[in-house]
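As structure tokens, here come the structures.
Read-outs: derived from the displayed coordinates by stated rules, not from any lab. Computed from a predicted model, the values in this text were never measured in an experiment. Cβ atoms are built from the backbone, for glycine too; each structure is taken alone.
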Structure 1
């Protein structure tokens, strides 16, 4: 596509918007994430000599002359980006980011932007649901189940944005400043002559309130051995079912030994639905480690995201364009999302309008998309993850309560402005 634009001499400025068409069946909102990584990618995007050589060795590129190759060698992102701040709650069809750039650049970057933003948004949303269901600290444990090593780091970042207190991924801790957590593996305990030997060895090396994995053999016996191994036990981890029954028995044993301050950490193929039931049954669990369900978003492992052309510069002005394909039709024109709040500060409704139409007249209303990049460079330093995570936590308190129910779909009002509806009708008439 880029080669044809260049060969045809057709390189207008274009506007593309990235959004999610429909929410998955058990999602009532999304947590926008991945923006910092997306902007970092845009700033450094170049084709290396090796990459150029590979492309022009492809038979499909044989008809192209040296002018196209020379143009490819100079490619970099020179455009502008508007986006919702990372950690913002968004809904279906609301632009998460908007790219305005020469069409060769904007078109080329589609796959990268969709991959970065969609995956982290999916994981951050799952994390927010897990944390709300737990009402307790949740730790991201999923790198070994992530779709690749790099994805494990991205998942740890997104999970922290969504509300997890930390990660078991040490590299993510180093790169992003995320608190790191871990205990032992069952294989580590099995490598010792006995469970007693394993616990004693661990407690000698890490004497400050160790957390011990107690279900390698039998939870009751493991609990008693952990208690015997160290009188200042920090806690225990249970990685087996039935968690509610086991946790109650372990809690009784710890309390009876005078270890009421020792914590119980639960893990083992957990998701927000199981955690909801554990919380409802008042299982004495102090924190959760969640892996597979979090980094794969197992009940909704993909988002129906799209990156679509919405406007193109013709005759020195941006003109809206529209896609009419059934079930995949788009709304034309560069857009802004306005969030209307109740007097108490809760979300009331969102209005998707054209970016250049006047601000709606209501007092308690705010625009979501902000300029984050100009001329291919970020306008500000990346936000700290703690700031982004705090934004998520704050916005979650402002959601209508029904949107927090993890087992049921609840609606939130998102409507289109009259100006956008009018332009959409006009574009449809012209295309027909």
Structure 2
């Protein structure tokens, strides 16, 4: 097992004596900080926590959420704010390419107390720059009760053939099961993060050892494995074929997740971050993750990593308050309650002993505990490449304006254009 897997598992599974860290409000009083993030599903919870933090510290934290069904990406908003001289005090980066874009304004946080409690911080050249928001994972979420009723064994969902057989059976039984579609999938113009970020990662890392960048490096060099891409295209076609066409082509985050949460779809192409949505919909059926079926060979893992990182704007006038906000999230009961109980996240910090109640988060933890995890490799590609080049190709395939052969042709051309 690669070193990074071990580090992730240590974070997910470890429990240590509560460590002392920064004190609440260990900064100047009466200042306002702005945090911009890309997880709209936790917007309300984060704003609630910011209000509590403000009451206890005498400061104000303004939360701005970008993403989900918004047509504006976080990167686009940050560029606009930078041009206007109005950068937030804290913002999100997703990986190396984001860091490269913003390294001139990102603060070195190596000396902060929270860094001692996590093994999955974002680091470059031996320095710590990014505060991991959580540990997250995704595969294909499934309604276990529905599969049982249909006589489908989840252990068969390990490759294309297994999913194809399951999808065919479920499609025949739609009326009996009371579902509108077999899978809830979104590929509309505003949902490129589902296709060109998360689904794209299946091509990059499914079946590969954790941390193996051979597929990534080949594609970045314009070298395309035609067999792997062809099998991946089969998988994309299968998901699109058995999806509700309205949700697939024009649906937003809420409609996609809601279809699964309300029992109108047997599968969902999303991650454990949807646990709060499941709770809000009172979804009590059993659910868990299966691997992606993007290969004809069997695979045995889901995609698990720290998905994104809070970084501090080093040019902010309120750096100390921004540092305190992040430390307090890790070391105070209110911060821990927000992360785990309210937002339903798997904590990335060993001192946090709380565990999320959500079934999908528990499934991620089980896959991680068993060492059955694959990397998140999509962020080795630029945001513009994913959002402006790849996402429209998926969208065209979803709405039927191109066929599978053309999808493969366009994807191949996109990668060859990178060299």
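For the read-out mean count of other Cβ atoms within 10 Å over residues 30-37, a value of 19.0 was computed from one structure; give its label from 1, 2. The value was obtained from structure 2.
To test your reading of the models, identify which of 1, 2 gives 23.8 for mean count of other Cβ atoms within 10 Å over residues 198-205 when calculated.
It must be structure 2, since only it matches.
Consider the structures 1, 2: one of them gives 18.5 for mean count of other Cβ atoms within 10 Å over residues 94-101 as calculated from the coordinates. Say which. Label of the source structure: 2.
I have 3.5 for distance in nm of label points 7 Å out along Cα→Cβ at positions 318 and 342, calculated from one of the structures 1, 2. Which structure is it?
Values: 1: 3.5; 2: 1.7.
Structure of origin is 1.
Each of 1, 2 could give mean count of other Cβ atoms within 10 Å over residues 326-333, but the derived value 15.5 comes from 1.
One of 1, 2 was used to compute Rg and Dmax of the Cα atoms in Å, and the result was 21.0, 63. Which label is that? The structure behind it is 2. Which structure, out of 1, 2, was distance in nm of label points 7 Å out along Cα→Cβ at positions 262 and 294 derived from, given a value of 3.0? It traces back to 2.
Taking relative contact order in percent (Cα under 8 Å, 6 or more apart) as the measure, the highest value among 1, 2 is held by 2.
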